[in-house]
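Each in structure tokens, the structures are laid out below.
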Structure 1
Amino acid sequence: MSIKDDLGYLWSIRIFIGLSVFIFALTAAMGCRAAVVDPELASQWTKELDMLRWIMDQPPVIIMLIIFAKNLFTSAMAMFLGLGLGIIPLVVVSSNGFLLGIVGYEAVEKAGISFLLAGILPHGIIELPVVLVSIAIGFRLGYLLALTLAREKVNISGEIRIAFHFLLCWVAPLLFLAAVIETFITPFVISVVT
């Protein structure tokens, strides 16, 4: 597939991309609201993040590889398990949005909006769209499976090949770049802002 073909495919799934962005934004707002209304709930969610602090004790290259592997696994799971009628992509986008809303609210409360932006934007400008497109592809696969179950003729195997192409040619390289930025550049940007 050429870049033109890839862009054409993204255009063809724009409704699913819009759906993933909408659900992410909605659940992020819900997470922020939950942090305001129920600080105990917010602290429970952030305690789960604290269990991952051991990663920060690793050498930078290991941190980068862990971040890359986690994001790639999440994206691949959201894509291909979308064949389960889109349930897994829905869980992935909702839980990530909700968690970002909680963590974002707490970061702003403790250190201000500039700290939050410094901690998210350098790598998030690449990572977030890539993950959301992966989720959109998962929604698309779930939709096509539903059409198949309704006895409509669709080309699921062709769609799975396109998903593999996107995973290998776009998602994996861009998530690797985002992991490099998150490990080596984001901490520097945070140190400059704080």
Structure 2
Amino acid sequence: MGEKKQDHRVRFTKLVIRDSFIALLKAKPLSKVTVKEICEGAGINRATFYAHYADPFDLLHQIEEEFVEEVTLYIGNGAGGELTGDISPDAVRKILEYVQNNAEICDILLNSDGDLRFLQEITAVIGRQFVASWTASKPVKKAEAEYIFQYSASGSVGMIQKWLEGGMKHTPEELAGLMLRMTQRGYSDFF
């Protein structure tokens, strides 16, 4: 029983640390965020912070890893969808719902001031699955599949950035449909 309470307390502590960190990142770049500020915002002491994270960069890295794990889970569950041959609309919708539910941190991770390494990592994780699927099921060479994926991924990230900047006025279903139409048929489908 004590272990469950501790797990709850640890989850709560990490949540308040994360919330404080996100609030700071909205106001200033990561290089200017201090452990002292995070702790003050979270209402914890420095020892508590250091029990979970080495520094603000480690905290950001753990948040990024969580994001990659979630997206990988959705892609893995949605690969091979009938409508696209690559990913189901349901998987794209679930990813966008995750982004919507975590809009503040996703906006920070995906915006122009975000970590380029993170964008490259998430693109590579997803790309490996798609390139392997495309080269196995379509008459396309690996190098061409990589270019096609990179083009589609860059456009999709741009659409998500625009969606976040605009206050997510479209539903995840609407944006998923638009993203899939663009990646399948290009912009000529709209004119």
Structure 3
Amino acid sequence: MSALEELYEEIAACQRCEIAKYRNRVVPGEGAEDADIMFIGEAPGWHEDQQGRPFVGPAGQYLDELLASIDLERRQVYIANVIKCRPPANRDPLPAEVHNCHGWLERQIEIIRPRVIVTLGRYSMAMFFPGKSIGKIHGTAQKRDDVVYYAMYHPAAALHQQSLRQAIEEDMRKIPLLLARTESVTEAKPEPQQLSML
């Protein structure tokens, strides 16, 4: 059993939050154990709760399209969420839930050791870009401890607000060059670094 599979078993047994009582299936994450790119969303939705897989509903279908636009498939990247159980009625994750799941996400990052972490939406963005506004920093990157963190809108945002679709697609198209040039991204400063090479 791989380190990730062992971690998945631990996550499946987790009862730290009240929402564990209401889940159908826990949604730890999926993808390549040695992925260069890791995408982190917010929380499972209804479709994810049914299947135990991240990003399989409409937002997930759009994410698949976005990946295809840069010649990637799901199996080549790693996809996870900030919390691993669906909040009732798809409400926002509570601070305690984010806190309780934080260790699981940290261990996933330690196992996979991605070169680039793409935050999808404000909850994952807040973990790595605290105090920032997604409207201001989407499409920007900063490096800490040899990992490049890159902020994007959540794919679901384009489904609710068509005006964001272009920004999301443009931000996605920057990822291959960002991956190729991780060495040139400067270490984190008080403000995230705009990708000046793009």
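Only the coordinates and a few stated rules stand behind these numbers; no lab work does. Note that the coordinates shown come from a computational prediction; the quantities given were computed from them, not determined experimentally. Cβ atoms are built from the backbone, for glycine too; each structure is taken alone.
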With distance in nm of label points 7 Å out along Cα→Cβ at positions 9 and 145 computed for every candidate in 1, 2, 3, 5.1 is reproduced by structure 2
When 1, 2, 3 are compared on relative contact order in percent (Cα under 8 Å, 6 or more apart), the highest value belongs to 1
Matching 146 (volume of the Cα convex hull per residue in Å³, computed) against labels 1, 2, 3 points to structure 2
Calculated from one of 1, 2, 3, helix-only ellipticity at 222 nm (-39500 (n - 2.57) for each DSSP H run of 4 or more, over all residues; to 500) reads -11000, and the structure in question is 3
